[in-house]
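Please treat every number below as a calculation from the coordinates, not as lab data. Just so we're clear, the structure is a prediction, and the values are computed from it rather than from any experiment. Cβ atoms are built from the backbone, for glycine too; each structure is taken alone.
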Structure P
Amino acid sequence: GYSCAQAVVKAFADVTGFDGEQAMRLCSSFGGGMGRLREVCGAVSGMFIVEGLLEGYFDPTAENAQLQKAEHYKRIQELARRFKERNTSIICREILGARATTNPMPDERTPEYYKTRPCARMCGDAAEILEAFLKERNII
């Protein structure tokens, strides 16, 4: 199935217009907390990707480039704060109670596997947080 980052980005494709193979390829590196390293949660990365697509800065030579960058980082930090408030962490291994790994092979997806993983809930939380945030900002 889709990684957490892919799922969140795909959920907002109607808003961003970013869908299809290119979107899923870009997001594929963020699954498993960044390539299964168990770092930043993929659902959180997905939120950040969507926010960047909608309101990210893009011209480092713009007159107010530093301000644009700071404003964007402020929004990213607010999304992270809201996710942490709900889930105590934005770090995959802390959410899962797992150790960092360099094994690239995903675990077999069985009913038992899904019982131990809060990933679907994390994706739902990220989507809810992002939707509320974007509504507050009149983006959607």
Structure Q
Amino acid sequence: MQNEGRGVERKGADIEERLLEFAVRVGKAVDALPSTRLGRHIAGQIVRSGTSPAPNYAEACAAESKKDFIHKLAIVLKELRESSVWIRLIVKSELIPEQRLEQLRDECDQLCKIIAKSLVTAKSNHSQPDKN
């Protein structure tokens, strides 16, 4: 049973690392945005939505209850989805060439799927009582 817990912790650490790397890549994309009115507006928005999933995920991992975990994980998903929209807007507005953001967009999509699946699992396990 202990090894199972370590596996979950390892997966959580891997996800947190991916979220941190995603935040770094968002920062680099923001630095590449033009200093136009639209570029500055999007920069401010995606900096917030793209850098918040990692610390919010860390908060979820330290949740005080299953309900708290689900709530905080839902915030992570919300912020990732918002980031996805900003990335698409950057591409559609031709502020940065699509090929430069393709990997960032793909990673965002993958992270959304991972977190969404984790939420489904957490919600299905929510009816089970806490061990503490």
Structure R
Amino acid sequence: MIYNQVDFIPQLKVEIIKKEQELKKLLEKVLHEFQNTSDQIKIEGSFDQDGEDPFQPGYASSISIGLLDETDELTDLHTIKIWECERTFLGVPVTRNIPGSKVKGELLDESVKEVKEEVRDFIKEFIPNVMR
């Protein structure tokens, strides 16, 4: 869901932080669940955050799941963006505060349950014998 700068209220910041925390926990659970399920594929994940204030342009948060082969080479990567705040001018992202530019943020629409299914489906695609 896209939010304009006028919609940046304390309740939205709380919602962003809550969703980030929920997805961090989900990532840990999923990694633990699929740990040691395959000899050929290793699963790694991370929560990534750029910036400190969710309402400042340049702030972004996401979770990533990476699948590595026997040689620890990345075979596939799946990233789910949680929140991203950026400044745009005429729809094009810019880094400077140009007169007429706008600050917008985009929050993940999916529920934690939907994200869990998406992540599990991604992993199962590469480890088909996992029947969890």
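Details
- Entry that produces 44, 14, 9 once Cα extents along the principal axes in Å, for residues 36-83 alone is calculated, selected from P, Q, R: Q
- The greatest value of mean count of other Cβ atoms within 10 Å over residues 68-75 among structures P, Q, R is that of Q.
- semi-axes √(5λ) of the Cα gyration tensor in Å, for residues 60-123 alone from the coordinates reads 29, 10, 8; which among P, Q, R: Q
- Of the structures P, Q, R, the one that -29000 was derived from, the read-out being helix-only ellipticity at 222 nm (-39500 (n - 2.57) for each DSSP H run of 4 or more, over all residues; to 500): Q
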